[in-house]
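Student: Structures given as structure tokens follow.
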Structure P
Amino acid sequence: MRGLFVTGTDTGVGKTILSAALVAAIAAEGEPVGACKPVVTGLDEPSGLNEPSHPWPHDHELLASMAGMAPQEVAPQRYGPAASPHLAAAMAGERIDAARLIEHAHALAQRGILIVEGVGGLLVPLNEDFTVRDLAVELALGLLIAARPGLGTINHTLLTLGAARAVNLEVRAVVLTPWPRHPSAMERSNRETIARMGEIEVAGLAPVAQPDPAELAQAGAGLPWRRWLTPESCVSGRT
């Protein structure tokens, strides 16, 4: 399987925009690409990305539009409540089947490069004994960590790095999302500190104002996604 698994330091830190930007950039290069959001919750509410001037679709719908897929193909498990996947499933009288999620991702990988967007952070439970981190281990893809550039990001990002490395996940990079056109002194310091203390490449994703394929592809093209697809790409401290 060739692709990347996008996780985050928390919910709402830019995983979906990063994932969509990667899918759009890969597709714009003419490469076959698929998208996977194994579980999506919160469908009873407006998208967390929503803005009055530029409405954003839900995560799986955005990824589907970038990959040329049906939304239900991107996300096989879909729930209305804005809750942790294990709780949202329980509220629907269901239990998320880990084996089914793994099988679905492997099937989508036949499309080409696969971009998988996780749910929340690595330790979010998908059922009582299977977390997003467990799924990432099973899929064995290079890991990208989406993180905020601002206050609090150092601790959250280093904790996520530690959680990933504890189970030998190969972290390819941290991506600060969105990376401002004119970063503050604190944001520049955060980026340098994460790179140095985490011994990890730290990139920045340009701001994306609307769910437009060309704009997302342009933002994704600014990231070294081809290099991240290869195991040799993880170079300590590179910024």
Structure Q
Amino acid sequence: MLRLKNVDAGYGDIQVLWDVSFHVDAKEFVVLVGANGAGKSTIMKTISSLIRPTRGEVLFEDQHLDRLPPYRIIEAGIAHVPEGRQLFPEMTVKENLELGSLAPNAKARRKETLEWVLELFPRLKERQKQLAGTMSGGEQQMCAIARGLMSRPKMVLFDEPSLGLSPLLTQEIFRLAQQVHREGLTILMVEQNVKQTLAICDRAYVLENGRIVLEGKGRELLENEQVKQAFLGI
């Protein structure tokens, strides 16, 4: 479904990704784990065409994403839930959600999709008229996820969804990500919370200094000595 082939990317003269290749199959839950600064968010921005690769290809259902402007990525069927949530704090929850359905195909199904999303996130249903900036961090993250779903995507990119959240809220966000996956959506998540994400995903890739260094099933990597030493402090 999604395939990166030999991708180099970065910011100006600073190269961050080096020969990155990986794939995500339809309806998989795949995680990219790595330390802060390993290049995880750069991969997400490259997939979303916010950064252009200097080498290599980014393909989604055989379509070249690296040749499309960012707004066309949403139309292709990919929703990006960004790091730090990036909601519009002075707008209501409902208004933020509606912004997620501006693409023509999503806009045509906005009412139906909103009902579906609010069933998935009953807390947001109670807070539709509340300003997004007045909600808790966990509720704002729920709103960011729900806004992504409003585009009716085939695949959702989660960029550090547990960032700044308490352990209890982190568990809730991961539970919601699993629920979204059970709805039939393909998930690619980048996370620093290695132990919890490896426990819930189908497969994972380990990123170090902009390179993929390990690949395997999530629970198998939990038992990998290199992963234990590098990320779990064991």
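Just so you know, all these numbers are worked out from the coordinates, no wet-lab data involved. These numbers come from a predicted model, not from an experiment. Cβ atoms are built from the backbone, for glycine too; each structure is taken alone.
Student: From P, Q, which structure was mean count of other Cβ atoms within 10 Å over residues 23-30 = 17.1 calculated on?
Tutor: It traces back to Q.
Student: To which of P, Q does the computed value 2.4 (distance in nm of label points 7 Å out along Cα→Cβ at positions 55 and 111) belong?
Tutor: It must be structure P, since only it matches.
Student: Something else: For percent of Cα pairs over 21 Å apart, for residues 71-134 alone, the calculated result is 24, so let me know which of P, Q that is.
Tutor: Q
Student: Moving to a separate point now. Among P, Q, considering only distance in nm of label points 7 Å out along Cα→Cβ at positions 167 and 199, which has the greatest calculated value?
Tutor: Biggest value here belongs to P.
Student: Assign the value 21.6, calculated as mean count of other Cβ atoms within 10 Å over residues 7-14, to the correct structure from P, Q.
Tutor: Comparing all candidates, it corresponds to P.
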